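What follows is calculated from the coordinates using simple rules that are stated; it is not laboratory data. Fair warning: this is a prediction, and the values are worked out from it, not measured in the lab. Cβ atoms are built from the backbone, for glycine too; each structure is taken alone.
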Structure 1
C-alpha cells in the first residue's frame, strides 16, 4: 500500500489529495498528510536505491542544464544533470553555481565524463576549466534537448502543487521525484510497441524489487 501510494504520487502529476481519493476507491482509507509523510520517508529510500542501481548503466556523456523556478516571488535555479541523474537548487546562475553542481556529480560518480553537453551559458565552460579541464565540452542549444525536456515534469508538478513553498522543499521534492519518474520514462514514438512493453515491464520489476513487493 505504501509503495503504491509513493509510486502514484511521483510517477504521475497528482496531488496528495488525488492519491488519497485513488486509494479510497480501492477501499484504503488514509489521509493526504500520511501520504505526504510516506512520500518523503519511503520515497527517498526508493529514489536512493534506484540511483545505486543506475550507476553501472551510465554512459560517458553528461547533459547539464538549468531552469528558473519562482519560490515566494524569488528566482531559484534548478540545475539538473541527466545521465548521471542529479539535481541541485541554487539561488545563482553563474560559474560558482556550476562548479557546485560539477563537484556534487564528481563526488557521487567518482569519475569524470568523456563529454559534457550544455546550453550556451558561459558559466559551464568557466567552471569546467577549473573542475574538469580535460573534458570535452559541447555547447549548443540544439544538442541539449534531452536535458531541457527533463524539466517539463517539474513544470507540471509546480502547477499541481501551486508553486513550491521554499528552496528546501523544491530540492527535497525533485531529488525524490526525478529518479522514480525517470525509471518509468520510456519513449513511445521511437520504438516498437512490444519493445516499449518489455522496457515498461523491466521498470515495474525493478520497482517491485526496490519496494520489496512480490510481482503480481
Structure 2
C-alpha cells in the first residue's frame, strides 16, 4: 500500500479511536453496558436484538439501540416493536459504523435511564473489525446457514470479539451444520471465547445469553 494511503488510513483510525474513547467514558458515566453486534448480512442480528430488547425490558432492565444500515429504516422499525428506544443510522453506502456516526445519533436517548445499549453494526465481517465504537463488548454472530468456516475466513473479526453467538440454531440439523467444527474454528481464532447457541425464533439459548448480559453489567 502506498505510504500516503497508509498515513491517511492511520489518521482516520486514530481520530476514530479518540472519539470512541470519549464515547466509552460517556456510556460508562451513564451506567451502561454497551455492546457492538457484528456479523455478515442475514445472520439474524435484528431478530435476536428485538427479542433481547423485549426480554430485558420485561424483566426490568431497560435497554436502547442504534442500528446501522446502508439504506432504509426497516430494522429500526422492527426493533421499535420491542418497546425500547431505537434510532437508525443510515450510512449511505459506508460499509461500517464509525464513532462519529454513533455520537451524532445519541441525542434523544436518556442514557442514564437505560442499563444496556446495543449498537447493531452494518452487515459486514471485514471493515467493522477496525472501528472501535466505544463499546464494552463486541459480539460476533455466525448463523448455521453460513457454514462452519466463517471464523477461518474472517479472523480479525472473530479475534477482536469478546463473545460469539451461533444463530438460527433451530435450523442446524436441516442445514447439516457441524456445531463442534464451528466451535473449534471460533476457538482457533480466539481461545476461551464464550460461545452461545441461540434461536431468536424458538427462544433456545436465550436464557444463557440474557444471563451473560446481566453478569457482564454487574461485573463492570
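Can you tell which of 1, 2 yields 1.6 when distance in nm of label points 7 Å out along Cα→Cβ at positions 68 and 148 is derived from it?
Considering all the candidates, the number was obtained from 1.
To which of 1, 2 does the computed value 1.1 (distance in nm of label points 7 Å out along Cα→Cβ at positions 28 and 180) belong?
Among 1, 2, the structure yielding 1.1 for distance in nm of label points 7 Å out along Cα→Cβ at positions 28 and 180 is 1.
Looking at structures 1, 2, which one was mean count of other Cβ atoms within 10 Å over residues 44-51 calculated from, given that it came out as 17.6?
1
Once Kirkwood radius over Cα pairs in Å, for residues 124-187 alone is calculated for every structure in 1, 2, which label goes with the largest value?
Once Kirkwood radius over Cα pairs in Å, for residues 124-187 alone is worked out for each structure, 1 has the highest.
Matching task: -12000 is the computed value of helix-only ellipticity at 222 nm (-39500 (n - 2.57) for each DSSP H run of 4 or more, over all residues; to 500). Pick the structure from 1, 2.
2
Can you tell which of 1, 2 yields 8, 34, 38, 17, 3, 0 when P(r) over Cα pairs in 10 Å bins from 0, in percent is derived from it?
Traced to structure 2.
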